[in-house]
1. Compute distance in nm of label points 7 Å out along Cα→Cβ at positions 174 and 406 for each of I, II and report the one that scores greatest.
2. When distance in nm of label points 7 Å out along Cα→Cβ at positions 6 and 158 is calculated for each of the structures I, II, which structure yields the highest value?
3. Among the shown structures I, II, from which was the value 47 of percent of Cα pairs over 40 Å apart calculated?
4. Any idea which of I, II comes out highest on relative contact order in percent (Cα under 8 Å, 6 or more apart)?
5. The value 0.95 for FRET efficiency 1/(1 + (r/R0)^6) of positions 46 and 78 (r between Cβ atoms, R0 = 25 Å, to 0.05) was derived from one model only; which of I, II is it?
6. Among the shown structures I, II, from which was the value -11500 of helix-only ellipticity at 222 nm (-39500 (n - 2.57) for each DSSP H run of 4 or more, over all residues; to 500) calculated?
7. Comparing distance in nm of label points 7 Å out along Cα→Cβ at positions 246 and 414 across structures I, II, which is largest?
8. Could you tell me which structure in I, II was used to calculate log10 I(q)/I(0) by the Debye sum over Cα atoms at q = 0.17, 0.23, 0.25, 0.35 Å⁻¹, for residues 30-69 alone as -0.53, -0.75, -0.82, -1.14?
Structure I
Amino acid sequence: MELFFANDTLSEEEIRKGIAKGIINRGLFPVFCISAKNNMGVDRLMEFITNVAPSITDMPLIVNNKGNEVKPDPAGPVSVYIFKSSSEEHIGEINFFRVYSGTVTENFDVINVNNGTKERLSQLYVNAGKNRTRVPELTVGDIGAFVKLKNTKTGHTLNAPGCDWKFEGVKYPDPKYRTAIKAVTESDDEKLGEALNKIHLEDPTILIEYSKELKQIIVHGQGEYHLNIMKWLLDNVYKIPTNYNPPKIPYRETITKSAQADYRHKKQSGGAGQFGEVHMIIEPYEEGSKELSSQKINGKDVKISVRDKEEIALPWGGKLVYVNSIVGGAIDARFMPAILKGIMEKMEVGPLTGSYARDIRVYIYDGKMHPVDSNEISFRLAGRNAFSQAFKKAGPKIMEPVYDVEIRVPSDRMGDVISDLQGRRGMVLGMESEKRFEVIKAKVPLAEMNKYSTALSSITGGRAMYSMKFAEYAQVPSDVQETVIKAYTEEEEEE
């Protein structure tokens, strides 16, 4: 700056030195727009790297996971970092790396510090586009490529035996946009899965989620345009026509009051039949709540005595408490697991929207069995149907995922952003200033966050950014519940 004010200009050499210093102290990050495929801007980038970019020996020393600085010494222990992976037909996976210490040669044995496996570096390459040139060795600061490594991925560190440090992987930004993807033709489903895994390998900011609960493949990315590029690749490069659909919401179902139901499963068709009858009471479960001691059923007080109890922590959150209150041997103890299995089947596909059910206590207090026709399948079906009937009578409620959302927005657009959040059933929790931004903190249902990154960009002219993480499940308003149930019923009828 002093030179500029003294001379009113800077020479090209002075500009180069200034940029190099900025890169070294992490105050300057040059960005180039180029097209390697069309050879546009490539020469300019290479000139910049040659004339301006600092050597690895000029840069601050890399710090490993143990907090120690790693010197760029060609004679030091071999240590390389995998910064990118890609996949090519007929070759398979290619891992691109940079040498941070030592000199790598062909047929060199290394340890993958991230997973403890051994790898042999049988061949070394340097790449120019799709052209690979085999080289005998690479030293500190060099960038090269390995092929056909077994257990090595992006972000892994490969070291010579006896060297146990590793380099921290790149921290990628959290995804901002999600959508469901489906192949146009069902026969392409397997090919789509393979293609998505390859795309994630090459771009780790695209996350793929195979949701058993929603029965959808959900892809997460940095924005709508990001995922549109992915779709173009699938349609034009991988030749797999695909459709994007709104992702389903992982609702939860629960109840608000106690209810009773009984169900008799009876089937007779030549030979042994099927018979099982189950009487049950269900009620909402809260941590620390006491079990029922009696319940009025059909105008009569029925005493509930707890013979056995099983608490099941559900994989999707919440609990099921299964209480055996059978007296007098009305149902043999060997059929109790079958009844529980039937209840769990219905918990996995809730009666209202097919979503997971949670936080329910079930009492099996009576029933009937047949000395010949009763078997496990009979009681499984009886338990499942009795639970479904009781659930619908117990003030069922749908719960939806609510997310903590933090938005950084220029002050002149804050009012518009808050109005949009309120239109999305959002609850603003607070606001604070941070540097040149206003930070808005809110709770918003996930159902209202579809395409939010696009909407926020439109409202703020691309000047805002946000992050979100799961907070809790909360009951949906009654009008929203009716809409969700109606949509699920229509979908079931179509299928």
Structure II
Amino acid sequence: MGKYYLAVDIGASSGRHMLGRIEDGKFQLEEIHRFENGMRKKDGHLCWDLEYLYGEIKKGLIKCKEAGQIPESMSVDTWGVDYVLLDKENQVIGPAYGYRDKRTRGMDGEVYKYISSKDLYARTGIQKQIFNTIYQLMAVKTQEPENMEKAESLLMIPDYFHFLLTGNKVSDYTNATTGQLVSPVTKEWDYELIETLGYKKEMFIPLSTPGTRVGAFKNEIKKEIGYDCQVILSPTHDTASAVVAVPAQSDECLYISSGTWSLMGIENKEAICTMESMEKNLTNEGGYNYRFRYLKNIMGLWMIQSVRNELGKAHSFSKLCDMAEKEKNISSRVNVNDNCFLAPENMTEEIKNYCRRTKQEVPESPGQLVAVIYQSLAESYAATVKEIEMITGKTFDAIHIVGGGSNADYLNKLTAIKSQRTVYAGPGEATAIGNLAVQMIEAGEFEDLQKARDCIYKSFGVVEYIKN
């Protein structure tokens, strides 16, 4: 029996504890705990319930002991851009705002008083998203300046959970890059930019790379959980971990990390910070071993999840795929990256209103609604392939789709047809697998990233969709 490693993978709608080990040369994966997640309204703002999430992290750790499967190491990964500010007593200052909260409206204009959007992109290589950390901190500076003044340290969400477990403050490079405040040249916080914007420079902790040891559990955690464990920095941004698990045979491949968001791109050794790249809204997020995840952030299955919730979860995702395929002749399309779909009060009505505004057929049945979303997503993917190939001068024959969305059979078929590329779908639990793979590389289970990817390819079913 191989050694156990634990990935605590927390997404925007749910979290899971996944135990991994190597047995007979193959990757074995087991879910040990699962829990719900979501932003909650607090004083009119969308916030994360960090106390609840931390409690669930500890519940999952206890379940490992109860199952007799104590991990050698563990790591937490989450979404990007969101953070906490800590005071000198290491208490959280203010709410833990979620990226869909509307407090950042207009904050781009405030940032551009200090640096133009073009200069900001040239300096960071990160696409503009109004919820990026850079705009969230401008909201703090302008709306809650006393909180900026009190802040002694800033930790991204997974770094904060690691701090609670170990007492050590370690900032992961991959997650930090999503916030638009890291230099792609130095791979460190851009302290000059931070000072220019009037943010408190002292609260930014120097960045560390995935594979770094954060430390062992604090004594009080050891007593509560019942064992000790090393905490390791995975790529704590969930997409960075998912990309580690792309089971490609070379670095020259297109991928889609498909979940709440669809992150579509390639891996580069250098950032592309040209104005052409900026105009196409492509971004250069940090990856494992200082690779750049050159990608486009596409709205993704958030739209499907929202419509399903509005239907009272009466249909499974698989059933929704079947219903969409039966309504494939509906011609209406939406721009999945339109801001109106970021956090609407009602996604169903927003899609219908978009079609009315653009003088298209209004989808009425659930099947038609989902068909519009899937068709629009697939066409967005196809357009992004062309943009990446045009800017990089490279061509790609295939697309690897990993993450929960790799199970969306109809969307995978559409993606192959619309992009005219072969699609390889799987593994579904890519984020957890990538998280675990980095822990295993650090522990010596794999020699390097390619050996880990070869094992992932052999261990998990990958489904091929041809382009015809």
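Laboratory data are not the source of any read-out in this text; all were calculated from the coordinates shown. Keep in mind the model is a prediction, meaning the values are calculated, not measured. Cβ atoms are built from the backbone, for glycine too; each structure is taken alone.
1. Numbers: I: 0.8; II: 1.5.
Evaluating distance in nm of label points 7 Å out along Cα→Cβ at positions 174 and 406 on every structure, the highest lands on II.
2. Details: I: 5.0; II: 1.6.
Evaluating distance in nm of label points 7 Å out along Cα→Cβ at positions 6 and 158 on every structure, the highest lands on I.
3. Values: I: 47; II: 16.
Of the structures listed, the value fits I.
4. On the way: I: 10; II: 16.
Across I, II, relative contact order in percent (Cα under 8 Å, 6 or more apart) peaks for II.
5. Numbers: I: 0.35; II: 0.95.
Answer by label: II.
6. Numbers: I: -7500; II: -11500.
Derived from the structure labelled II.
7. On the way: I: 3.2; II: 2.2.
Result for distance in nm of label points 7 Å out along Cα→Cβ at positions 246 and 414 over I, II: largest is I.
8. On the way: I: -0.62, -0.77, -0.83, -1.12; II: -0.53, -0.75, -0.82, -1.14.
Label of the originating structure: II.
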